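So, here's a batch of structures to check.
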Structure 1
């Protein structure tokens, strides 16, 4: 009976460490600005999708939710923090829809099965990342008004960077699809 308790504690510790390390990686990806046209690029959406692909929809969703909670309580984990505010005030700002979209995009990428088909892998990632932009546009339009050019403000500047990140992730997933499916099954 004691060994069963110890195994349960080890499993809980394993999940806690994975959540902590992955949410930290997501926070780091938010802070690193890579010069890109027309706006600087972060690797957040790349990491969000990678988390889902590696850990599956349940653990992936948990990791990204934990990341959001870190930001909501005031840790400077989001891209514009602390310069543009902290905590719930920042969270409910213009980027809230995109941030909530992270959870659903990570979960969807965790549901999909990836294999050696590069075209299907690319389309699955495009579908997953689209959720971020759909929720982002809905929130942005609600916040600033639908009379504004929402697509031009909230999507168009990021399309080229998104294409780059999705293409890079597609190649990685296609090359390592066997190992990634084994990793997902481990959890």
Structure 2
């Protein structure tokens, strides 16, 4: 597992459209179908990454709190399932149910969506405003298993979502997320 940080897609970037299969609820999900007029959070996640596993409980709390405020959340797994079978699409639904995900958990088999978002690691977070313009990309908070095992609070993502909901400007100085590199196909 190579520690990798977010590439920090430029603020103001329009959210790339996608249509991907939802391995939790079935069917296909497009960004436009799930985008919110308030904010939309795109998260690159996977089943086995210790960095994702470390933040899952707090992530579920954040989703619960902010869905009630009109924020949409979409999780995407772009890992190479052939070489990393823990992230295979058939394992995503059971994993999502086990950890309590209440948002679409999509499989990006071609990895085109991860490339369009310039995603680099799991977890990797992107917050888009009601016009689908990027206003935040970066860490959930400062916690990292083994690297910085502080309590996971979601402080950075919560602050970004609170600012978007309030119509406030976000600080453009944002700290990259960090975790396992996306497992790219050869």
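Say we calculate distance in nm of label points 7 Å out along Cα→Cβ at positions 17 and 41 for every structure; which of 1, 2 gives the highest result? Can you show the working numbers first?
On the way: 1: 3.3; 2: 2.6.
When distance in nm of label points 7 Å out along Cα→Cβ at positions 17 and 41 is calculated for 1, 2, structure 1 comes out on top.
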Any idea which of 1, 2 comes out highest on relative contact order in percent (Cα under 8 Å, 6 or more apart)?
2
One of 1, 2 was used to calculate distance in nm of label points 7 Å out along Cα→Cβ at positions 9 and 137, giving 5.2; which?
1
When you work out FRET efficiency 1/(1 + (r/R0)^6) of positions 81 and 113 (r between Cβ atoms, R0 = 41 Å, to 0.05) for each of the structures 1, 2, which one comes out largest?
2
Working back from 1, 9, 19, 23, 23, 16, 7, 2, 0 (P(r) over Cα pairs in 5 Å bins from 0, in percent, computed), options 1, 2, answer is structure 2
Computed -8000 for helix-only ellipticity at 222 nm (-39500 (n - 2.57) for each DSSP H run of 4 or more, over all residues; to 500) - originating structure among 1, 2:
2
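Taking mean count of other Cβ atoms within 10 Å over residues 33-40 from the coordinates of each of 1, 2, which one would give 11.0?
Numbers: 1: 11.0; 2: 17.0.
So the calculation was done on 1.
Quick note: the coordinates plus some simple rules give every number you see, no bench work behind them. Computed from a predicted structure; not experimentally measured. Cβ atoms are built from the backbone, for glycine too; each structure is taken alone.
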